[in-house]
Structure 1
């Protein structure tokens, strides 16, 4: 919150109380959490996801080998009965 205080003014909202309800401490904690969540997301989650996709690509979609073998057996049996 100190960095925000240097940029925008007061970094502490503890004195904020609209309508007599003291919500300043909660508002300060919420803003701190959102800033920390954004930092973690953009500095850890996004690079991890890109690296995972680059170095460990997803398997190609298609018919699994066991299903392909069963379909081949089915087709051979159907051709033999005709």
Structure 2
């Protein structure tokens, strides 16, 4: 039987030093960074897989997911000049 696929919203930002940083609000502590977007996509998939594996085995992490996770609703991005 095939596994059903899960989807996660990933927030991607670029740091001052040029690295791309990704985080998954639904999985507390699930984040990574890379020099390229392609590298970041690969790494965040790995990070999500690891977090899901920990969630299956660790009741404390499952509790953290329930208490700390959130699913962001993207509204938009606005550039404000003052």
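Structural remarks
- Label whose coordinates, when distance in nm of label points 7 Å out along Cα→Cβ at positions 34 and 58 is calculated, return 3.1 (choices 1, 2): 1
- Test item: distance in nm of label points 7 Å out along Cα→Cβ at positions 42 and 66 calculated as 3.7, pick one of 1, 2: 2
- Of the structures 1, 2, the one that -19500 was derived from, the read-out being helix-only ellipticity at 222 nm (-39500 (n - 2.57) for each DSSP H run of 4 or more, over all residues; to 500): 1
- Taking relative contact order in percent (Cα under 8 Å, 6 or more apart) as the criterion, the highest value among 1, 2 goes to 2.
- Source structure of the calculated read-out (Rg and Dmax of the Cα atoms in Å, 14.8, 57) within 1, 2: 2.
Values quoted throughout were computed directly from the atomic coordinates according to the rules given, and no laboratory measurement underlies them. Fair warning: this is a prediction, and the values are worked out from it, not measured in the lab. Cβ atoms are built from the backbone, for glycine too; each structure is taken alone.
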